[in-house]
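Just so it is clear, none of the values below were taken in a lab; they were calculated from the coordinates. All values derive from a computational prediction rather than experimental measurement. Cβ atoms are built from the backbone, for glycine too; each structure is taken alone.
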Structure I
Amino acid sequence: MLTKEELLEAPEADYMNEAQIAFFKATLEQLRQDTMDSIEAAKQTLANPPEHNDDADRAAYEEESRLALRIVDRERKLLPKIEAAMRRIATGDFGYCLESGEPIGIPRLLLRPTAELCAEVKAINERRESAYRDA
């Protein structure tokens, strides 16, 4: 299995070769498992609230629960993105921008293995969204 350093040092001609695909497939599988484990742990924690005799303890627990629910919601939204990335691996499209077809790049994929767009297209889309939001 390749290391992150080896991925970053690889020549551009090796982009999305078998070893790189295997690395990202394993990364995505681990991310999926970690995400599912985190969601399950949060569910267990929320399902068994401790007894609180003090209003301050109860308020602190409610705030922690609210934060845990937000994290679970974000992680729940991550699962379909992981599945989509796994499908792109299966079809041979992983690592390439869905809009431009250009390589997304190893550094970006290491930070966000579920990335669908190259940095340039993502930046353009974000500027458009910002312009529409401000209008």
Structure II
Amino acid sequence: MTIILNPAMLADSLAGGAVIGTASAGLLLVNGRIAGISGIFARATKPDATLWQWAFLAGLLAAGAGAALAGYPLPADITKQSLPLLALAGLLTGVGTRLGGGCTSGHGVCGLARLSPRSLAAVLVFMGVAGLTVFVRRHVL
């Protein structure tokens, strides 16, 4: 398989990474909280949820809606999958984040930046499982 680097795509990826890093650092500096999406979602669904948790989640949805309105297409791999398969993948991801004590944003973005050994172990596990899942999906099933 040949990988072709698209300069516009690379610029978008770098800009997106910079925004994610800035937002994560901002949340930590302003609120003293880690930008772990699964943890924020779990706390937002409890009776003592705070406004910033709901605002953070609304911002995630608004970013996706804004990208769609700006004409950014969904990744082709997503549009080729069935809705039940995507729902199952989302459910399994949610279960995995609870079992692993955090998600890719909490461990991968924030934890690695803080040089957390626990986050490094979590990232190695979930990236390894993700790679194995893609391999099995593409070559076995």
Structure III
Amino acid sequence: MTDILIALYPWTKAIHIMAVMSWMAGLFYLPRLFVHHVEQAGNVQGLSPVFDMMEAKLLHLIMRPAMIATWLFGLLLVMTPGIVDWSQIWPWTKGAGVLAMTWFHHWLAMRRKDFVAGTNVLTGRKYRLMNEVPTVLMIVIVLSVVVRF
């Protein structure tokens, strides 16, 4: 098994990076859709179902598969011999960042359910603030892996 993981390492890493990029794109975009949903859907009749559809497709067709692929290929990288030194701090800070990013993904999914149920209570300003969460987590994750602090 270790020989296969070593041989597939460049492919595993490439797919992991592509999955992360796709997931991050959704994590940046979905809160922006929520901002516009809150601020514009009440002004134009029939606009709310359009936002519902866009949010659902982004969440279920792009973000969820990208998150799953990120986790799958990330775990394969972790299992590849010689890639992670668990005595260092960086794998733990990266792991904490990825867990927080996953929590944020699920938090967004819960907010989408609020929109569908008509129970959203957050403002556009609050969604704008939450839109900064993936940026902060991305900084922690990238610095952890590249600088290895």
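Ranked on distance in nm of label points 7 Å out along Cα→Cβ at positions 10 and 42, which label among I, II, III comes first with the largest value?
Working: I: 3.2; II: 3.9; III: 5.6.
The structure with the largest value is III.
For Cα Rg over 2.2 N^0.38 Å, for residues 34-89 alone, which of I, II, III scores largest? Numbers along the way, then the final one.
Values: I: 1.48; II: 1.42; III: 1.91.
Across I, II, III, Cα Rg over 2.2 N^0.38 Å, for residues 34-89 alone peaks for III.
Hey, distance in nm of label points 7 Å out along Cα→Cβ at positions 50 and 114 derived from one of I, II, III reads 2.4; which structure? Can you show the working numbers first?
Values: I: 3.1; II: 1.5; III: 2.4.
It was calculated from structure III.
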